[in-house]
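Just so it is clear, none of the values below were taken in a lab; they were calculated from the coordinates. Since we're looking at a predicted model, the values are computed, not measured.
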Structure 1
Amino acid sequence: MRAVITVIGKDTVGILAKVSTICADNGVNVVDVTQTVLQDLFAMVMLVDITKISCPLSVLSDQLENVGKEMGLQIHVMHEDIFNSMHRI
């Protein structure tokens, strides 16, 4: 099983480190990352493997959203099935 994590906000040092640390702490493996900085806007999409996740996906989502709030970022987690369903229309 996989999930998609999106991060958008003002570029600051440590965004990738904080998000990937939370993933690692919860048994989530980062499979692929794409990121870009447009002037001072940071945008990142991560594809993660949640096969061995040690908590409910909603808990991971809450943890990431809380870190996002602390850093002034919008962080969203979406299960791959939902992501795929949204893009089949």
Structure 2
Amino acid sequence: MEPTQVIIKPVITEKSTFEGESENRFSFHVHPNANKHQIRDAIQKIYGVRVLGVATQNRMGKLRRTRFGYSRSPNWKRAVVKLHDDDRLDLF
């Protein structure tokens, strides 16, 4: 897979913003079939930073009630990337 296919978008939440500033960890929405090695290589190629570690989570889609019954948002995969202390990402 190409690096732009592996990384879909950064996850910008209050928690991920705090982790980015204090612990140098950033969250990304990634392709469901991507593994940790592919995610590490994609982040290094796209942003030009050194990656120390990658943690992945398979997130379950939420069940939503509609007027016609129930529907579910799609499942997705999150990757939390730990960067080297000298490297920074400015996602804002």
Structure 3
Amino acid sequence: MSEGTNKSVPFFIAIVLIGAILGGVFGEILGLIVTGGILNKLLVTGLSLSLSPSTLDLAVLSFTFGVGMKLNLLSVFGIAGAIWLYYKM
């Protein structure tokens, strides 16, 4: 990446997250339309990745941190499409 372009790490992460979200939403919608069969399993069934919530108690304030993500087939395609779009920009 050359100087003077708008390509940055936060922009890349945002593009990839948007691609994952849009792909996941499309996968869930298509999973509702295609009921039953292997195509439904490919669209809806995914890999769930998560960090279990952990709590930081400071006596006055308490913070709980946790992150979860479900990847299905179309969310992976959304991520790949977002990365392709990022490099085409």
Can you say which of 1, 2, 3 returns -7500 when helix-only ellipticity at 222 nm (-39500 (n - 2.57) for each DSSP H run of 4 or more, over all residues; to 500) is computed? 2
Comparing structures 1, 2, 3 by relative contact order in percent (Cα under 8 Å, 6 or more apart), which one has the largest value? 1
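Which structure, out of 1, 2, 3, was P(r) over Cα pairs in 10 Å bins from 0, in percent derived from, given a value of 16, 46, 24, 10, 3, 0?
On the way: 1: 17, 52, 27, 3; 2: 16, 46, 24, 10, 3, 0; 3: 16, 31, 26, 20, 7, 0.
So the calculation was done on 2.
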